[in-house]
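As structure tokens, here come the structures.
Read the figures in this text as sums done on the coordinates, not as results from a lab. Here the structure is a predicted model, which means the values were calculated and not measured. Cβ atoms are built from the backbone, for glycine too; each structure is taken alone.
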Structure 1
Amino acid sequence: MPKKLAVAILNWNGKSWLEKFLPGVVEFSRNADIYVIDNFSTDDSVAFLRAHFPSVEIIKNDKNYGFAGGYNQGLGQIGHEFYCLLNSDVEVTANWTEPVLELFEKDPSIAAIQPKILAYDRKNYFEFAGAAGGLIDNVGYPYCRGRMFDEVEEDRGQYDDESEIFWASGCCLFIRSKDFWDQKGFDERFFAHQEEIDLCWRLINSGRKIFYTWKSKVYHVGGGTLNKQSPKKTFLNIRNNLSMVLKNAPFPRLTGIIFLRLCLDGIAGVYFGIKLGFPHFVAVLKAHFSFYGSAEGSWKRRQQHQKKKFYQTEWIIFKHFLGKK
């Protein structure tokens with residue numbers, strides 16, 4: 001019987017991660033076909049896979065399309081009912097796929113599901129990229145249950161539930177292939193960072209649900225491709241987040257949100273410049289100009305319907321930094 005699930009790992013010069021974590025993926029994913037989508041690596045990743053993992057299918061992209069475009073290119077060649085988009089620096093655990101597939105089968109309105117994501121180096125703490133499921137605040141800042149900005153919580157069972165969330169982390173994203181392609185996949189202009197939040201927001205606007213389940217658990221190293229202290233990451237996060245808000249936030253609140261965000265990003269640029277160095281301040285400026293240049297394209301990508309309310313109506317940045325919560 002053909003398998004319903006395809007585990008797809010996007011790789012770019014990640015031989016060391018594949019060597020470390022792919023054996024566990026193979027061992028604990030017997031109910032799935034495993035693919036590595038190689039994003040035009042210049043190391044010997046592909047030769048290593050062919051020599052040591054003959055059961056793993058290899059899809060070779062003809063250039064580095066980034067996270068968004070790389071997955072769009074590769075997943076277009078995979079015909080399974082469900083995808084799991086898995087980072088190469090993730091350690092999976094026994095029975096990590098079964099609870100997710102059961103939840104999909106139980107509720108056909110669920111488009112995407114995220115497992116509990118814990119830190120590889122501190123296994124009793126949540127991990128930055130996803131934690132216990134993503135939410136978003138009134139002005140479009142993403143955060144997670146278990147992670148607020150740079151602060152992460154210890155896992156004490158406080159999020160041991162199955163619940164609806166706003167976005168599922170791209171480091172381990174289960175999604176129905178039909179829902180992925182109904183939305184035309186990721187927005188390739190994003191290249192990397194927050195493209196999964198944009199996709200989930202579009203799914204919600206189309207009436208679909210995003211869920212989290214604690215019954216599936218993985219451990220993420222984080223920063224395997226682009227370190228979080230990188231000015232390029234600062235640039236991508238701010239530009240992509242503004243574009244995402246312009247594409248998806250409800251009108252007429254949209255204009256007020258964008259104006260407030262530009263002001264807050266200016267303050268953030270000064271803060272980043274002091275804390276992380278002048279290149280991060282420059283990255284914020286470049287992100288804003290890049291956003292202005294792509295605004296027409298983002299506006300054209302707006303769907304016909306937007307949800308009237310955000311999933312989580314909180315002023316997170318003010319409560320966290322000013323209210324010390």
Structure 2
Amino acid sequence: MKKDLLKLLDLSKDEIIKILNMGDQMKYNQKHKLPHAYLEGKTLAMIFEKNSTRTRVSFETGMYQLGGHALFLSGKDSQIGRGEPVQDTARVLSRYCDGIMIRTFEQQVVEDLARYASIPVINGLTDFSHPCQVLADLMTVREYLSRLEGLKLAYVGDGNNMANSLIVGGLKCGMHVSVACPEGYEPHPDVLAFAETVTETKFTLTRSVLEAAEGADVLVTDVWASMGMEADAEKRRRDFKGYQISESVMKKASPHAVVQHCLPAHRGEEITDEVFEAHAKEIFDEAENRLHVQKAVMTMLMGKETNGSRM
């Protein structure tokens with residue numbers, strides 16, 4: 001039975017940890033130039049209905065390093081962008097390729113693609129979920145702080161796909177999660193409903209950035225206006241004023257606090273230039289870890305089963 005990565009809500013804690021462990025191994029393999037062509041001869045179709053820098057480069061480079069090949073399919077250059085039903089695209093690509101990665105708007109498109117494809121489907125981003133990014137975030141936090149269990153993660157800003165995935169991934173991995181967002185910009189109801197079911201750790205939704213940051217081991221933020229929201233950028237700047245990771249916010253956090261940002265960053269808006277530069281190594285390690293954790297996901301979904309590595 002094929003496996004997909006559509007959203008973190010679908011994964012167990014053990015499955016998330018297995019991905020992180022394999023991501024660590026991928027990073028070690030690359031650093032020490034150890035052979036890891038686990039996907040030799042395999043092809044990944046990459047569908048982009050939303051533009052990207054990190055997603056495209058990390059997946060394409062990752063497939064090359066794993067011995068495989070990636071095909072870039074933009075919305076305007078493929079039939080899916082000209083009205084071909086997603087179920088037809090899924091069935092055609094399943095005849096040619098070994099996996100599909102899609103970066104699009106609606107979560108339902110990814111779910112439908114996976115339903116009709118006979119090959120694994122990976123969510124590269126939707127408006128609801130950003131699983132690969134948050135897996136990279138968790139990998140980075142574990143590198144810096146040696147654990148996830150019992151840590152407090154604070155997210156400041158829009159209750160968007162990043163907030164949704166951080167809440168789910170953090171709580172599933174035993175972290176306490178606190179989210180500060182303006183009224184009307186809360187995380188998705190399905191995610192809030194999931195958070196209510198978690199009893200082992202604490203989830204807090206607040207309007208106060210300082211309350212969310214109090215004692216936090218990890219602080220995360222994202223742009224106030226994500227891709228596709230440019231028309232609302234001015235309104236969002238007004239609504240999100242003060243929802244920023246600044247030096248005063250950092251003083252509320254733990255002295256060893258790690259800062260994460262999925263990039264691109266709008267310095268002076270969701271994060272100050274001073275805080276960004278002080279934590280730049282963490283942020284760019286996070287960006288690098290997209291490559292390693294996605295190589296883990298692709299190998300576990302598309303490769304031969306080795307040493308119980310499959311999800």
Q | distance in nm of label points 7 Å out along Cα→Cβ at positions 4 and 28 - structure with the largest value, from 1, 2 | A | 2
Q.
Quick check: 2.3 is what I get for distance in nm of label points 7 Å out along Cα→Cβ at positions 12 and 188, calculated from one of 1, 2. Which structure matches?
A. 2
